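K.L.:
Take a look at the structures listed below.
Since every read-out is calculated from the coordinates, none of them should be taken as a lab result. Bear in mind that the values here come from a model prediction, so they are computed numbers and not experimental data. Cβ atoms are built from the backbone, for glycine too; each structure is taken alone.
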Structure P
């Protein structure tokens, strides 16, 4: 892994090989962009080649915002510098590449994940910034309601079983799984993760990065891992039938297995797993909890304002005496109206659903059980967050 230590080219404390010293306008420009991204709290930097320059956009609170345009005279040199930092081959421009680097900006230690992809006007470069000094968040701090957080903790307290976090790409599933690892009592236990890629490093936990190009898939890694008899396994994503069935096998043979699925809501995980070839009676026996989530932008507390149609919104959504807010914009939020993000959730403990799952009940019947048991849907939890002034109804509708 290449290392950026205050962009000085010094050898990092980890012993990684330092990147070559940057020089020239392209080097200075790249340094300025990465510093600005780190200071603004961007999660990603997108370098998008255009005919007359290089468009640079920061992803802030999930939204891609234009930062600047680099002149076409610096476009290729800047992209080459980015590839050097990531340890990539600058002579290969026809195929996608992945790379890594580390940088330190102030008190922040950021791991960089770089990827390139050829486009019409050159290679597109995306740099993901992962703050390794970011403190672990509790489930409540992430946005879960108290009863939802209690249900997750109860599921994690068992010695075995299967827990799924569902949602689309970029909905914070990996962060929730990492928070779950922090919440677990791992003393005296063997914990192993399979990830693609490894984004955050955990002391005392073994981590394996999946590399599909050489055949080290989730399924192959999980098959080997089961032979090593860990107590707790985190599988970054359940993508295929073999991985799903191995996860079920692990959960039924005394392991606690945490994983993710791409589904629109929590209950959709049940038919999804059936489609992957998991027998309903095995799923009913293994599943402990399934949760869905989305990330919504938080209203800036400095400038949020009461929605002028507040009474109509309350009537439409059946929430009496609630006050809804909308974004406005101020210097504190850089005129965006939003600052930071929280998650909204649908958390379904599986115990009350086991008989219906084993009987191959349709999703409509599972939804009736959910409603009878009083579990919030994503929309209901989003409305509750809006009624507390944390976000806007428009933002909840945007992500759902």
Structure Q
């Protein structure tokens, strides 16, 4: 009788470890992936973002079972079939709608945390660039998803946004028609944005998430003070039991437990919004069926696009498009515009701290102005000043960080 080796049975940990190095992978990415001690709850936003994306995927799959990507039936499939006829369909729609909105709040918090603590500098450029790639991919995913309910704002926001591809005075009408699949948004437009939303863009997001987490492995994540840490020495102290002197903690289970606590608080707030305040994520204009012959009094995007929309709006067509394009690209350039070698947090960087808070407040003002109709001259003036200020902030950044660099050299 053949001898049976219990240790070699298929699908055991040892069996997998011998073939794909499972234990080594878990050690490198988990139990011996070292995280600085001096980081706060803001460093958990990445995991919160990944978890929210997971919820969007799951809720989207449930909605996909009943949604019909056809201009004649799309509106009714969302507002009647899913909301009224499918058991708990309303819940899945609320989860998806709230998640699609709140995920951008998490992205902006994560993004400005990185700017404040200089997490885009000193070898961490790929972390920042992959993160900004995720921002673009999530923006494309949100825009394509906003088209699917086929309400009034879906139709007209899609009409306005796709018109940007005409290039102003270039009048590239053929490109716009190619994107839409017709002269105006219709069946071809809806089905191709449906494909982008449920398949292509989610695949890109998953790939960028893997890349983003990969770039976090080497170099290690930044810390609150921006200080260099000898990870080998600190890890050795932790393993030896001298945890007080060690400046790092293992990702699992120590840091992961902190992540889970933050995620627990976040999901309490998330589901509170889902059950009691879901309307903030659903534009009332979009509860009217799409009508190409009836233009809404005021066309505007969702709140997370309002700041860039307001940069476009105050100027002439060509200048507005250039300013809008600049606003979409400039955050990618941040690691190269910041000329200072100082990796310290903003509150230790003098003029940079002022620059950071002015930028943040300016983007909040742009967001508020973008939701208002462009009829009040006072608000229009505030929007223009805010847009010009945003554009000037980036050459100002170059100047103040070059000045900071000279101070660092002199010290």
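K.L.:
Name the one structure among P, Q that distance in nm of label points 7 Å out along Cα→Cβ at positions 363 and 379 of 2.3 was derived from. Intermediate results must be reported in sequence, preceding the final value.
P.N.:
Numbers: P: 1.3; Q: 2.3.
Traced to structure Q.
K.L.:
Which structure, out of P, Q, was FRET efficiency 1/(1 + (r/R0)^6) of positions 155 and 355 (r between Cβ atoms, R0 = 30 Å, to 0.05) calculated from, if the result is 0.15? If you can, show how the numbers build up before the last one.
P.N.:
On the way: P: 0.95; Q: 0.15.
Traced to structure Q.
K.L.:
Using helix-only ellipticity at 222 nm (-39500 (n - 2.57) for each DSSP H run of 4 or more, over all residues; to 500) as the calculated read-out, with -19000 as its value, let me know the right label among P, Q.
P.N.:
Details: P: -10000; Q: -19000.
This value belongs to structure Q.
K.L.:
With percent of Cα pairs over 27 Å apart derived from the coordinates and found to be 60, which of P, Q does the value describe?
P.N.:
Numbers: P: 57; Q: 60.
Source structure for this number: Q.
K.L.:
Of the structures labelled P, Q, one was used to calculate distance in nm of label points 7 Å out along Cα→Cβ at positions 59 and 331, giving 3.1. Name it. Write out the running numbers ahead of the final one.
P.N.:
Working: P: 3.1; Q: 2.1.
Source structure for this number: P.
K.L.:
Then there is this: Give the label, chosen from P, Q, of the structure having the highest value of FRET efficiency 1/(1 + (r/R0)^6) of positions 27 and 171 (r between Cβ atoms, R0 = 41 Å, to 0.05).
P.N.:
Values: P: 0.70; Q: 0.10.
Sorting by FRET efficiency 1/(1 + (r/R0)^6) of positions 27 and 171 (r between Cβ atoms, R0 = 41 Å, to 0.05) in descending order puts P first.
K.L.:
Ranked by relative contact order in percent (Cα under 8 Å, 6 or more apart), which of P, Q sits at the highest value?
P.N.:
Working: P: 12; Q: 23.
Looking at the calculated values, the largest one is Q.
K.L.:
Moving on to the next point. With FRET efficiency 1/(1 + (r/R0)^6) of positions 83 and 219 (r between Cβ atoms, R0 = 35 Å, to 0.05) coming out at 0.15, pick the structure among P, Q it was computed from.
P.N.:
Numbers: P: 0.65; Q: 0.15.
Attributed to the structure labelled Q.
K.L.:
Then there is this: From which structure (P, Q) was FRET efficiency 1/(1 + (r/R0)^6) of positions 179 and 251 (r between Cβ atoms, R0 = 25 Å, to 0.05) calculated, if the value obtained is 0.80? Could you put the intermediate results ahead of the total?
P.N.:
On the way: P: 0.80; Q: 0.05.
Answer for the origin of the read-out: P.
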